[in-house]
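Pasting the structures in now, so scroll down.
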Structure I
Amino acid sequence: DSMPTPDEVSMLTAIALFLWSASSEIIGVQSLQNGCMNRFKNALNSCDPWVQAKCYQLLLSVFQHSNRALATPYIHSLAPVVVEKLKAVERNRPASNTELLAVQEGIKVLETLVALGEEQNRVQLLALLVPTLISYLLDENSFASASSASKDLHEFALQNLMHIGPLYPHAFKTVMGAAPELKVRLETAVRASQASKAKAAARQPAPTIHSAPTIKLKTSFF
């Protein structure tokens, strides 16, 4: 009888645990390394968004490994695949919460790579992340008719962009300066978000102001 094959997520979890605990001599073996990388690549290309989300989470733990000799080959091999998957989301936006989760976990991986990068590579790394996030922004007309997962992706991207700008001001400015159309798209989204918040605030009922009672209670008896 053939043995039942373990599901993809269990296999990836086992690989990540193995990479975290094995000695440098073992994890450096080329054939073993290639086998592990291929497992991750297959999971990134899975049709199941849950598998993709778990794969991004486990990849993040590998990329963040304190042993750079272990992490670097995985980053070089798998980061381009991650970037391509996340770029493709512009044409194929998430239609469910699980698909949205997969994209969010993927962006976390990319943001971590930016943080791990050397200062001199920061502009190059942000030039991958920032345009990808901006591509997730919807214009006002599309926003009205978009699905809730698609709207949530827009909000997620906008929040992340607002966070990244102050974090890497010089590199962010350089990336935006090199692509004026990105700047216009981001500014439009920020203005629309501010207008939407102002409109929501205007709809809130004014707080009721209680008038002071006409008879004041005596607080001091002396």
Structure II
Amino acid sequence: MPDDPTDAPDPDRQKLLRRGRWTEVASLVYNLTEVVVSVTAGLLAGSSALISWGLDSAVESVSAGTLIWRLTGEIDGIGPRRVAHRKKVALTVLAVAFAVAVAFILYEAASKLISQEPPGFSGWGIGILVLSLVVNPFLAWGKHHYGKKLDAKALRYDAIDTLICQYQTIVALTGLGLSLGLGWWWADPVAALLIVPYVAWEGFEAARDALKVDPEQEANDHPNPQESNQGS
């Protein structure tokens, strides 16, 4: 961001911001597809791993949506205080979403361990997991690339989140494979539980980063006379 937001925006940065936003739009569309397919398939098949994986995709959808909002603000030249405010809101929403996902995953996995109910086969569920093994690396690269070019911590953080999702995809596939192939009913809920530490850590980091964002300090470091006349 230019030191003085009243100056004409840097055309190169504007181009990178728009490309970064399009990357997040693609991520949002694909993540919503993941949510619908995996959660529906998981509920029909009784798979904790699929449901848990879908919930994490829901959190990633929230992440993409808030980043689109945050990048759009900078593209529109809203000023450092409001950009920082959007960063803080985005990270706070993410932290809450991660916490809700952890609670639901723990409940779902514990229920399956108590009932000892094996998951059923789901072609749609396995299909979306395999597809994600191909799509996610491209999304992660785009987020990291533009995050590095823009010095945008939120984009780089989201790239790491997408790579973690790749790990979770492998875990979910492994759990389903062991349950269906070898009859290990416990492998599916255990796979769901293995996802929890990563989701919880992401939530902790989002909350910590949200606390560090100080819109007033940003405004003091980069004063903008027009910003006092604009709402947040």
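Bear in mind these aren't lab numbers, they're just calculated from the coordinates by the rules spelled out. What you see is a predicted model, and the numbers here were worked out from it, not measured in a lab. Cβ atoms are built from the backbone, for glycine too; each structure is taken alone.
Structural remarks
- Per distance in nm of label points 7 Å out along Cα→Cβ at positions 85 and 109, the highest-valued of structures I, II: II
- Answer label among I, II for the case where P(r) over Cα pairs in 5 Å bins from 0, in percent, for residues 117-196 alone, calculated from the coordinates, equals 3, 15, 27, 25, 15, 9, 5, 2, 0: I
- For distance in nm of label points 7 Å out along Cα→Cβ at positions 141 and 189 computed as 1.9, the structure of I, II it came from: I
- helix-only ellipticity at 222 nm (-39500 (n - 2.57) for each DSSP H run of 4 or more, over all residues; to 500) from the coordinates reads -29500; which among I, II: II
- Computed over structures I, II, relative contact order in percent (Cα under 8 Å, 6 or more apart) reaches its largest value in II.
- Structure from which 36, 20, 11 was derived, Cα extents along the principal axes in Å, for residues 133-180 alone, options I, II: I
- Read-out Rg and Dmax of the Cα atoms in Å, computed value 19.8, 67, structure in I, II: II
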